[in-house]
Structure 1
Amino acid sequence: MTFSVPADAYDRFVGRYSYGLTDALVSAAGIGAGSSMLDVGAGTGAGMRRLVELVGPSAVTAVDPSEPFVEALRARFPGVDARLASAEALPFDDGAFDAALAQLVVNFMKDPAAGVAEMRRVTRPGGTVAGCVWDYPGQMTMLRTFWDAVAVLDPEGAAAVDEARMPFGRRGELAELWRRAGLREVEDGELVVAAAYDGFDDLWAPFTAGVGPAGAYAAALDDERRDALRREYRLRLSVPDGPFELEARAWYTVGRT
């Protein structure tokens, strides 16, 4: 489990992209006020905050398989129904929601086909099922540059764990999964967001906490190898000593039930 980590660590890692990414995904999906929403793999709620702003806490339901994340969701959003559950076994009736979203989670599902089928099941007829996954091989700058740095220092190790090897990280792959799940009017495209950092240490610290596959790799290194990776990563990013921003692209897909 690479996401059984403190909520704050995730917030500082990928969570800082999540609010903007959620806003972009909801807009692309055409989901508006008055909708009841299920956030599948809601994480720490960094992105779900946008859903709560849009429709109110009573209209948002969240599930995540990480106990620390569900605890954070309940503490941060007391009006939201947050449950410990996996996408493959959603504890809801058929057609319970107007929309179901899975942000940055489909590629981590144990059975993506079953997970999307469950999202479709719990969404009412004519409702919306949407998801997105980082463009791991291309323009997810934070992670792509990290794995490029790993490849310089540990080519064999990088080949085994680089997130570019994960499914659904290329345009069209999510859309095909949506179609196989029986969703209609499937559309896909790109979402580009940015995150701000106070400095390189602000970027690097969550890696050492073991968040996600990249963090798990960094945390498992000894001090000497981790320091070498830190230097190579910073060199490749070419960021200033002070504040900076990094852009990230995700591929999204939207379908109707």
Structure 2
Amino acid sequence: MTDTLEAPPPPALPAQDCPRCGAQHHSLFRMCEACLQSIHQPFTQQQQEAVSAEKKALAGKLWERLCPPAYRRTDWQNHPELSPVCRNLAKAWTPPRGVLENGLGIFGPTGRGKTRCMYAILSRLHFSGWPCLAIEATRFADAALIAADLRAPWADKREARELLRRCQTVSVLFFDDLGKEHSLPSVAKAMHELFENREAYGRVTLWTSERTGDEMAQFLGANYADGITRRLRDTCAIHSTEDLPLSE
């Protein structure tokens, strides 16, 4: 008769309190088995609706911070001075996928609905889950000047650099009134880095301007004008507010 050796029992695990319910248990995991099972249960329809409502409410609060009140609603039909091109783009434009030209630029005189059009597009993208940021060209220029100023307070420089970084990395950037910023070398350099980075990573850029391409090149100066305007042309479908109306 052969004697068999039985394996020794595994050592007992130390007792610990579940951080969720407080029950004492012996487990490799911090939570007890009941709590682990409960958090892995699929959501009920009521829970899914509650989560959806919470996400919608949060998106609404973020939109209030992103979009000025004057641009949250536009009655295109009762404003004949607004461009039909802007109206039609506002209704349906979305970033095309898988192509370099995934952005949008609109230029033309003031009062024709360029900014309203872009905020309508931004609203559609924001509530579809795209991370978005809107910035005026003058505010971007102020941040670029502070970031480059050696005498600026450290807290101001850190805030300015963070804003410039967000402009480069956000999925959708709306750059309003391009050409109204300071025409200084440090600002032009920051703009060149901005559009170069966004082109390199395929991020969506929306912009408006009252200047034509030639006027923009003259305004930006010789060092950076070619690089900035080329990137805008390569990455954005560009429309004039005075073009013939796009198809309905």
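Every number in this text was worked out from the coordinates using simple rules, so none of it is lab data. This one's a predicted model, so the numbers in the text were calculated from it and none came from an experiment. Cβ atoms are built from the backbone, for glycine too; each structure is taken alone.
Tabulated values for the structure
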item	result
At a computed 3.7 (distance in nm of label points 7 Å out along Cα→Cβ at positions 20 and 204), which of 1, 2	2
For -14500 (helix-only ellipticity at 222 nm (-39500 (n - 2.57) for each DSSP H run of 4 or more, over all residues; to 500), calculated) the corresponding structure among 1, 2	2
Rg/Rh (Cα atoms, Kirkwood Rh) from the coordinates reads 0.97; which among 1, 2	1
Mean count of other Cβ atoms within 10 Å over residues 60-67 - structure with the largest value, from 1, 2	1
When mean projected area of the Cα convex hull in nm², for residues 44-115 alone is computed for each of 1, 2, the largest belongs to	2
Distance in nm of label points 7 Å out along Cα→Cβ at positions 52 and 84 - highest-scoring structure of 1, 2	2
